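Down below are the structures I want you to see.
Nothing in this text is a laboratory measurement; each read-out follows from the coordinates by a stated rule. Quantities reported herein were computed from a predicted structural model and do not represent experimental measurements. Cβ atoms are built from the backbone, for glycine too; each structure is taken alone.
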Structure P
């Protein structure tokens, strides 16, 4: 391969040299500046040829036959595909937007088990172009056949915030197929290049991002290392430059030259999604780019775009679509604040009264962001708005009430943690409110009537948020102010036929109550269906004879539920023996941690508590033969499982306490956590065994001599 590259480079350079000689003798006005420009272009061309072929990243549809024949591309036993390469180039278009051309090629090892048989691209409206995809297979004659997708195979759906998602499925897939996709996407931002992830959920052989940057601006490269040890580093290089007027991509900066920089990495292991992980993006090798310097032609010097966080937050305070909105309360808003706070003397009562008004009267359209779209006045008058519109309206009302408050900007959980060392402005996508009331700090997200005052949605709990204060910006920990808790009591009886009847009482608090309220408010299912599918999921086939759900409208209170149930054939009868499954609520019947090796920590969003009490009455004519054991399992001092079983005459009482107090568990302790859960699964798989009581006198008569 290297020999072919050298030959190609030599041919290109020879052709360019001949052209230079001819042009020097026959072209009027030919100058050495022209020679310099052509020579630089030759470096670009030969540089591309060398890197591209050296990494086996051939153009569209050109695949070496050896790729189909090589079954040893990875030693990952869990791999269902191997990403051969993922490469992109980023540049400015004529509108001044950053644009990315991307080309990805993947070998599918297991079509049934791979996530890469389907593809999805999120993009702005009319932000996706030049999309094409195909499957490559080698036939019995050793020829490569291509199955290209048609335009009708690409399906576009709407997302919140005027976004779109385009999806498609590759065709003619078989083990060993090679698939590839190529497209152009407009990122929209001028000063921020979205993170480039070198690692994905399958191993990758080569990844690169090439940036064409005009010489009048400079980007800061920020990196995040991988959770996998010995992964290697990102290799960053300046591979050349382009002269003024070359107009490589018909971009807005065609009148100036620029630099061509490349970040690349090779042979990277997979970083996969797993149970209880905040965002897999936190643990992938990645690079992010933020504009930090530009050339001022008037002053003939470079100037920093962003010196620090304070420079940016000060500009936000003055921004008409941000800080200025807090000061734009009109008479109608001020009158509403006066009405809501009339007679209230406590700032906390005032803040809660305004919060209750916002979440119950102003509808959130589901969109999030950091800038106002319609403005606080329009949001107030129309009673609807985006996340930032509603939050800024609430901040404006707090401001009118004289309560110290500020916006907090953050990145939602699925996007990954924030970079805090340098002002990367494009990483924020959400806003909440911060208030100091009676010396206490409150984090407030005024978007849902189901969320108690001073608590945050689970997706918002993501490390830190940036407090936007012109003089003293700072980082605020986004800590949960409540946990999740389920307490249940089952009072049931089993009859001689093995049928179950009785009642089940549940109290859900914290985030468990929030989930219940959201599920029932969406009206996708009836309350009865919700109870059967969620609460009674461990009792398939159960029937509800009556139920009552209380406190659904009060987010500060736990959700209390009482259900009367029957279930035929709950117990299994075999001869004189009866087998009963006692764990009826929140039963853990399988281990959620299945991967052999875990590279990311286990992250619980908040603490969890589950308490289950069972009062079981056994049928007459049976005696207790065997019950589950009483045991206490300690993972740590904060995370434990306790099971207490007490037979009492014709009844059995079981109490289970399961507490998770450790919110982060290091990968080194993953094997111990697996074992901990495996023991719980085994304990909750155990049964109560009853034996039918026989009449000893009848047995003696039947066994005696017969007349």
Structure Q
């Protein structure tokens, strides 16, 4: 007994099993741990990752990840606030000027007697700048507690605050997007189908797969906030095609067969197309898993599982659901709402050569431009317009832009430490170097210095220097400064460790720049092979991949021409999703062209193919582009919003390429396709007909 027969014979059981799985998965999805720290996905052998690990082992106090500015306070007031902040939940450590000078000395000695360059880092114009270390995973609770304690006009900013803001944004991101996206998809499906009930079948089928996928994430230690935000939307939009393919075949067979038999035939007919579509998308997502940067694996594995679940849901759950409610579907039939697109198809067929020439003229400069597009790797832009961004600007206005890095060098040579600190201070954009020798002085015997001060700078093996950069966390100037710091230190010490947000982003840039090229190559090769096996042709995969890849180049080049930077996450997802998902349109069009070509001349076959499939491709592209533009419109996270724009725009470009450029390639290289495709069975026109067709080109 085939799977199709099992599904049709036990449809109630199938539906019940999927309903139970959905309910269980919904409960498990509440147990998912979400990770908001991109640095956690750096490989273990990255220099900054090693530095963080060594620092945690060597120094009791963690590296500060938040800055608190106390407005209009005395030194005593600042110390009281410091102690209160240290007692809050989630706060691991709090450091201020007293940790450099000693508390008693700070309370009994006027501030003017201390080194001004050091004091100004912590206390300036009656404003105190306190450094706070917030425990990983407790950012939201800690930041909320600090804000509640301080109130206005005090300010708090830094990586931990950005992370807390990101977490707060992400809580409602998916719900907000889905609430807006579902009516749009529903409207598109109503227009595309001939029953008021069928769109609900589609949404239920993919919705079940999405919920089950969310439940599977509980089996992993954690999931990144990016994956948790975009995965449900992408899965919903990308895999809706599969359900449309199957139900379209079912409705065709219903005209001549009873429901169960019609569904069995539809499942058999739709399986190759749905499997090929799912395979290309899964290959694109699988390519992400080859990245050294862990966010690729996180995105790739969850999206791949999601597409696999959607495939199973469409091929098993949807048939059972449709058969159970076939009567309702028939009862609520409506006339076809999409008008005939035969005129559009004829027009596209006539101007296919000019369209292809135009595409080539546009693609070449776009290919060159997209290679020079600049990318950003941090999440500073997430909070630019939020309270965290406003507070950061206020702190910078008083104390200057602070970008802190911690440097560990072997302990034991105070003279070499003095020389290194002086040399580091000369590097452009390094505004201050705080160390034992610059704060306390190498001439003071260490046994006379309080333990609380010693522990800030020395462990058993390492001396710690804190560098303050007056540039943003990332950018060419920042990365140049980080490289110069590393070169300076490495010339004196064979072993050293540099930690900090900029150091991590510099490592991220180096790793991702290699990863992105590899991901694109693996995705292209993998999808090329899937198409090759599907069509048993050498030339067809080249035409299909080119038609989508050219759209990707155009999409990415727009950032270059508009002088904008793209977040690297957007590039990763677009280079895989746009290729893996929208190549389905090219597969659908090519498959029907090859079938029609067995009975018609190449021009007539293409015109019929466009007439029969343009609406289906338009519906599919409308859903995916709609999902992208909804993400862009609803997300308060600029990274997610930018991803949405890339996805929506990229889908539109892929649609244009498939219906305007691909037809010209298939028709123009018809003989090449026939020569490189096994058992093509192309129709051979009589000599007179062939001549007439050639004259019409």
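One table, with the values for the structure above:
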read-out: Top of P, Q by distance in nm of label points 7 Å out along Cα→Cβ at positions 100 and 204, largest first; value: Q
read-out: Answer label among P, Q for the case where helix-only ellipticity at 222 nm (-39500 (n - 2.57) for each DSSP H run of 4 or more, over all residues; to 500), calculated from the coordinates, equals -21500; value: Q
read-out: Entry that produces 49, 20, 9 once semi-axes √(5λ) of the Cα gyration tensor in Å, for residues 348-411 alone is calculated, selected from P, Q; value: Q
read-out: Among P, Q, which structure scores highest (criterion: volume of the Cα convex hull per residue in Å³); value: P
read-out: Structure responsible for 0.45, with FRET efficiency 1/(1 + (r/R0)^6) of positions 140 and 428 (r between Cβ atoms, R0 = 35 Å, to 0.05) calculated and labels P, Q on offer; value: Q
read-out: When relative contact order in percent (Cα under 8 Å, 6 or more apart) is computed for each of P, Q, the largest belongs to; value: Q
